[in-house]
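Throughout, read-outs are computed from the coordinates displayed, never taken from laboratory work. Quick caveat, the model's predicted, so the values are computed rather than measured. Cβ atoms are built from the backbone, for glycine too; each structure is taken alone.
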Structure 1
Amino acid sequence: MKVLVGLLAIAALWTTTPASAQDSVAQFYKGRQITIVVGSSAGGGYDIYARLLARHFPKHIPGNPNVIVSNMPGAGSNASAAYIYNVAAQDGTFIGAPQNSAIMDALFDVLLGTNRRLRHDATKLIHIGSATTDHYVCIARGDAPVKTFRDAFTQELLIGASQPGTSTRDYPAMLNNTTGAKIKQVSGYPGTREITLAIEKNEVHGLCGFSWSSLNAQKPDWVKSGFIRVIVQEHDKGNPEINKMGVPLAVDFATSPENRKIMELIYSSETFGRPYMLAPDVPADRVVALRKAFMDAMKDPDLLAEAQRIGLAIDPISGEDLQKLAADIFATPAPFVEKVKDALVYRAP
């Protein structure tokens, strides 16, 4: 609460005395370097978005610092979040870019308080913004035995998955528990780049918890060519483009009203899309400046043109809106959080 009050105060100051505030921030950032720490492997969707931002972010930040990207995969992005929280300089020169599933991982750690494994308090991280709202899907090879999601209730779908705490592992586990699907995981892949290679080699039939924007950026011809089919949307409302394809929503297959609510809570983290965060002690005037610079960068014609060229969706969400959504998520009653956590436990079919 103190952090939020401080941010509001600085925002008001920024509005009334923009020149002096900008001068102070510009003086700090001039000649410095900002590092965006991506919590997943190189070549994946989060990495692609971060590098796009890094190319266009500097000109919108007062002082025009250089911006680079560093990858720190591990523990479902919680390794990178812990680095931002505990190790990196808390002066606005390090920005975290974790997977959005880390929000839910933090919810379990904070509210349940049992066997705490996270080395950071996600409730105190400061949101800069998100490049887009994500829409996750399950995909399967066109020649796989499972042709539709309903097929997955009677036949096993073999998929590639990463470690617990990531969407590629947790989302299909939840589908098994809340819909009765028979999804079998081959886990341990570092990220979606490696899983898509496994699909190409026919080591696995598909992938769940895969961002629609990442699919379009990494494998733009897969859907058009028929190499893969999208069998279900892992989102509570769906993506307009995928809706037109007639792909059903996973929530509509929930076996009970409670299971649907569990799915809706998990899928709410998709609003965070491609999130960018700061450590709690970053000076508030720099937070305000970075939030503004982020939204300005997301409207930059050069960034938008490049995003369109490489197939990335840009639909930015402000840091202020994400901060409120995070607070709402962390206010979920602990008994329900316990049920949600259990729904993410992988139980092989």
Structure 2
Amino acid sequence: MVVSCAVVLAAVALALAPLQAALVERWFSAGVYPRVQRGLTPLSNLVPVAWLDIVSVAAAAWLSWTWWLALRPDATPRPRRVASAARRTAVFASAAYLAFLLLWGLNYRRIPMTERLVLQGGKPATEAVLALGRDVAGRLNGLYAAAHNAGWPEAPWRDARLRASFALVQRQLADAPPAVPGRLKRTLFGPVFRWTGVDGMVNPFGLEVLANPDLLPFEVPFVVAHEWAHLAGYADESEANFAGWLTCLGADPGSQYSGWLYLYWQIAGELPRDERAALGHALTAGPRADLAAIAARVRRGDLPMLRRASWKLYDSYLKANRVEEGVRSYGAVVTLILRARFEDGWRPVRRAGR
């Protein structure tokens, strides 16, 4: 009973405690977490099976058994059994939350990228977003032939140039030990990804990368780089998008194309309808066809009601983890790119001491 109470109280305390970002950065994000990640992810990479599937099935079986025992006809009074099951469930949920925080989740409370980088100006105007969109369209037009002629590897997590670029980006953004890239895995939750429009995720309990099974080849490099950024401790979606985009830019033409394609999609979503239509005219037929293929892929598996419900739940999850913008943090990467100061080769400039 004492241990159970301690677990629940510890979970509540960590959920509510106003931890200092500098302390989390130094002790966890640049201290404990990299060592955990460099131990767990290589083990996960050894097998194609998703650890999250095994853990989820085991957890569902345990909860089902616990509540079946509590609700079935029995000589023991049912209220007593229900109270016992509720207590055990609360301890289980608290232990799972503590594991989430200590294995990965505390990265939500590290020093944000906006305080880590040298930024210029305030929120960019529509004209600045549109100008960036035109630049992105030009890069897509220029890279299309080389990217498609070279093709995309079937196992991008083994791609030497993408891995090298990921390591370089990590050194540019923080002083923490570099993260180990994760193997892209299929999962039992693949249909859910398809129905809700999710491209991928990191399993916080096994530090492995899971992907939507319907991703098109030219989408995969950016999704991989984005999830690797999560493995590197960038829990915030805009920060993972920023690091993933930079990773793609430092790799081969196929990965560069994937990164710019992602950014075009993101920018188009930020613009009013007329400006978005004008930007579309700047694309040649090839990139336009790829974007249409992505839109068709998303529509094929989309279940609107489930997608809206899941993203509303995810928005609440992000806000509960101190990401005030919620799911809008995905789009915040455009502001970050426009405000960040870069040196040659898209190298972001960090603030002194950060």
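A value of -13000 for helix-only ellipticity at 222 nm (-39500 (n - 2.57) for each DSSP H run of 4 or more, over all residues; to 500), calculated from one of 1, 2, originates in structure 1. Comparing distance in nm of label points 7 Å out along Cα→Cβ at positions 28 and 284 across structures 1, 2, the highest value is found for 2. Figure out for me which of the structures 1, 2 the number 32, 56, 12, 0 belongs to, where P(r) over Cα pairs in 20 Å bins from 0, in percent was derived from the coordinates. Working through the options, I get structure 1.
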